[in-house]
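For reference, the structures are reproduced in the following blocks.
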Structure I
Amino acid sequence: MVEVSGRWDARFAPVGQALAEELASGRELGASIVVDVGGETVVDVWGGWHDVEHRTPWTEHTITTVWSTTKTVTNLAALVLADRGLLDPYAPVAKYWPEFAENGKEHVEVRHVLSHTSGVSGWEAPFTTADFYDRATATARLAAQRPWWAPGTASGYHAANQGHLVGELVRRVTGKSLTAFVAEDLAGPLGADFRIGAAEADLARIAPVVPPPPLPFDLAALDPDDIARKTFGSPALDAATANTDDWRRAELGAVNGHGNARSVAAILRPLALGGAVDGVRLVSQDTIDVIFDQQSDGVDLVLGVPLRFGIGFALPETTTVPYVPQGRACYWGGWGGSLVVVDLDRGLTVSYVMNRMAPGIIGSDRSERYLTTVLDCLG
């Protein structure tokens, strides 16, 4: 059996065993898992390798790109600003970002951006990776373009651009970049080792991601006006891009958060605990309740699977990610399988971060195994 480091309460020993088995099988390369119940960390484990050559172990302080798990932190930043009275989820985006009203978007509300229902799920082509890294160019393009469907009528996953949209709102109401706001107002007070992008000093401890198999559909075969093709094709991202310095230095609030399971859980667990942890209050219970204001429930126009979105997070359903607990729970994950689930009914936060990416976009067989094991241990 591969050695797993860290600690777990005896009741949760099967979680550590599951990680050890996945590492031994080679399905995992390196990974970390954290489980918090009622404000107590009952699992904090890690193991495996930083690199495919098995030269450097995955340690307690290894971080990696968490892909779209980043969105949970970015959207929490917006909810923190809502709690402070600086951002109204039910107000037009243009109230804070006047240029966004162009081309029929004057009635798009902040909640639509936070729930993937704005009609602006990507950039009109041509749009390059260099444009993607250029915040000013990327946000100006989003402000100028027309929605691809009637805002508020359906979800269409804002795969790569949600961080630019939310980040611009953060910048307009605080004067801070999204990277700075997350560092100073979320990660800093909570002692979380998490950043949007990566600090130069941290580059050496970032575990490179191992790309997954190709997506199970051919974008080029889709109609040029297909929303999925437009969303994923402009720019078309190769997972290996996440291992470049340009990616790591950019502010990509939808996809390039860098952290590990402990840091993701540290930022998100206040939601399971009434909004405060260790004397640090992020949000009120009233703001937490906003998450559960359902905005959509149906087949997502981009991902093509049933999803249910509240404000800032996905809500449980029974088809696409059936292993997320029902009730007052919210979640999201990243390409390749990283995942964070917050279950208010149980006071539970579960986070999982890894470097070997699994097939698919939402969850993986590994994330399902770990979360199901946690729930089984809880009984």
Structure II
Amino acid sequence: MRVVVLSLAVILGAAPTLTPGEASAAASPIIVSPDGDDAAAGTLADPLRTIQKAVDRAGPGDVIAVRGGTYALVDNITITTSGEESRPITLGAYDGERVVIDGDALPASHTPVGGSIPRDERGAIHQEASHWRVSGLEIVNGSYGYYCDGCDGNVFSRLTVHDNYETGFQLQGDSSDNQIIDLDSYGNRDPRKNGESADGLGIKEGGGTGNVVRGARLWNNVDDGFDAWKFTSSVLIEDTLSYGNGFNRWDFPDFAGDGNGFKLGGGTPAPAVGHTVRNSVAFGNAGHGFTDNGNPGALALSDDTTFGNGGTGFDADTAGAQAALTANLAVSDSRPAALGADTASIGNSWDIGGTWDDDSVLSTDTSEVTGPRAADGSLPSAPEFLVPRDGTAVGARL
């Protein structure tokens, strides 16, 4: 039993002690293994074979621990049972083992050019449920990687989603109080739209308060790193990196990728939303580092950094927008900032003046932030990356 309890501590994301509800669940976790049997008891000695069977069995307070290996899907994993606020349902990797969920055999993963993906086929994992804790999974080759629609009070931590045929992680619909923590999302692309819509992380086409993104890395996606298209409620983003997005690495014809690091709105018309982004970095994107994308709301960008983006570092020039930019740093972008008449700009590098190029910072070595994460899932430490050489207190600190 000691082995199982230690494993659950890893699943739950850091704390070596369990809450009473977690301890109760730890007495009888539902175990899944590639060599299991869906008619089995679901114990460590007699595991289930598929994650879907475990999900179907789980209720409030239960823990699903998935043994290492590759789980090739023939149907997407569908989550429709909710936990409770005090008794969430937990799904994660057993004892830190590498769990790969592969959606390449799903028909929706190969939707033809111009085709549409039915709603219930979106995602190698498709969730319409609340109060889950999902962690430590690697999701590849799905129509989307992880798709959550109408989801409240979930915690998604230390997920890796890559090489999916649409957005790596998408939260949409009426969804509130979700936390997306330490996400790595990269290489996602959409052949059916020639790069128009596959982002690293999308919180879009819906609304709901209290959604938080923290510690994410979003890179080399075909469209944008982060996209808040048509999301009507404020999202908090902090300590997050977005880089290398918007390049046609797949030789798509009629390429349509936008390539923004952080797209903070959009729509026709774009809703007015005051998203907050702080201590975050956008570098080497094909388009803008940060863009309001037509959002006329009160964006709040503070202590953020852009570097070497093909477009504007901070693009906040929508007419009538009440954006506030404070203590941000733009280094070696095509231009540092584009501001509207009503944009408040205080203590940013372009307000301070001077030359802000590669030589003005201690380090431009991107390998400092693109390497392995720390053991606890946090971003690699990079105390000199894009930090002003003269000590000026602007920009992000990693």
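Here, each number is a calculation from the coordinates, and none is a lab measurement. In this text the structure is predicted, and so the values were computed from the model without any measurement. Cβ atoms are built from the backbone, for glycine too; each structure is taken alone.
Before moving on, here are some points about what is shown:
- Value -7500, calculated as helix-only ellipticity at 222 nm (-39500 (n - 2.57) for each DSSP H run of 4 or more, over all residues; to 500), assigned to which of I, II: I
- Origin of the value 2.7, where distance in nm of label points 7 Å out along Cα→Cβ at positions 175 and 303 was derived from one of I, II: II
- Taking Kirkwood radius over Cα pairs in Å, for residues 159-262 alone as the criterion, the top-ranked structure out of I, II is I, with the highest value.
- Which of I, II yields 21.3 [Kirkwood radius over Cα pairs in Å, calculated]: II
- Winner on relative contact order in percent (Cα under 8 Å, 6 or more apart) once structures I, II are ranked, highest first: I
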